[in-house]
Structure 1
């Protein structure tokens with residue numbers, strides 16, 4: 001099998017697992033999978049430079065569309081979680097500032 005396609009299939013598999021982890025709220029697993037994905041992308045950047053034939057190009061397009069769809073699904077789960085986390089952190093900072101202000105610390 002074509003090495004380029006194998007790389008895209010690997011990324012597609014990982015992003016599918018990432019989508020599932022995000023849907024289940026398995027954030028630690030999602031982070032680990034993202035690391036694996038990132039490592040493979042770095043490898044791919046070095047290997048995916050040669051022109052490919054038409055069937056391989058079409059296969060790449062299908063895989064890239066799936067990867068992008070998975071990415072969108074992951075973001076739809078992680079962005080609200082990140083916003084909630086940011087809100088909690090901001091609330092904690094505000095609370096700490098108020099405590100310092102009322103206790104005379106600056």
Structure 2
């Protein structure tokens with residue numbers, strides 16, 4: 001199962017996410033759940049870093065199925081719609097594939 005964690009500040013601002021695990025929906029290369037999650041996560045990172053020009057803490061280990069991405073509180077507002085879009089996408093995928101994806105939320109301290 002893929003575990004997707006949305007990082008929120010106490011104020012409710014989203015400042016990032018962490019995705020780990022493998023969905024187990026299908027064999028490697030044919031797993032549409034994994035592909036949908038990965039594509040959305042990479043698109044989010046690319047929009048924030050390349051288009052919005054926001055610096056971020058990015059850690060990706062494809063072999064272990066782990067991705068972590070955070071921005072500073074100062075940049076949360078600039079990234080709000082992108083993060084809300086990812087959150088919505090993941091929640092909808094979780095509704096369709098509840099055995100393969102679990103979305104959770106973690107209140108974090110701003111330290112990027």
Structure 3
């Protein structure tokens with residue numbers, strides 16, 4: 001995975017966590033909505049200035065966005081960690097649905 005994609009996923013995660021549209025984040029950050037989408041998909045590499053504007057728009061610190069970034073490409077053999085990472089990238093509603101699906105599957109195995 002490349003770091004541009006990882007940063008895009010983090011921007012999307014924080015945006016969805018706050019139920020903010022790409023258009024609203026663009027407005028808050030003084031950026032174009034299309035550019036926000038390109039960043040989230042890892043198609044564009046943001047400058048430090050852009051990251052600063054986005055974190056201000058999300059009301060988070062630059063440190064929060066970059067937390068653990070040095071470990072993003074380390075191999076992870078732990079399936080619980082991989083599952084958590086996948087879940088964190090989903091909308092809160094999808095996270096809830098996936099939780100109930102997983103819970104149901106586990107109950108069926110008993």
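Read-outs: derived from the displayed coordinates by stated rules, not from any lab. This is a predicted model, so every value here is computed, not measured. Cβ atoms are built from the backbone, for glycine too; each structure is taken alone.
Values for this structure:
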| read-out | value |
| --- | --- |
| Given -32000 for helix-only ellipticity at 222 nm (-39500 (n - 2.57) for each DSSP H run of 4 or more, over all residues; to 500), calculated: source structure among 1, 2, 3 | 1 |
| Structure responsible for 3.4, with distance in nm of label points 7 Å out along Cα→Cβ at positions 29 and 61 calculated and labels 1, 2, 3 on offer | 1 |
| Percent of Cα pairs over 15 Å apart - structure with the largest value, from 1, 2, 3 | 1 |
| Structures 1, 2, 3, by relative contact order in percent (Cα under 8 Å, 6 or more apart): label with the highest value | 2 |
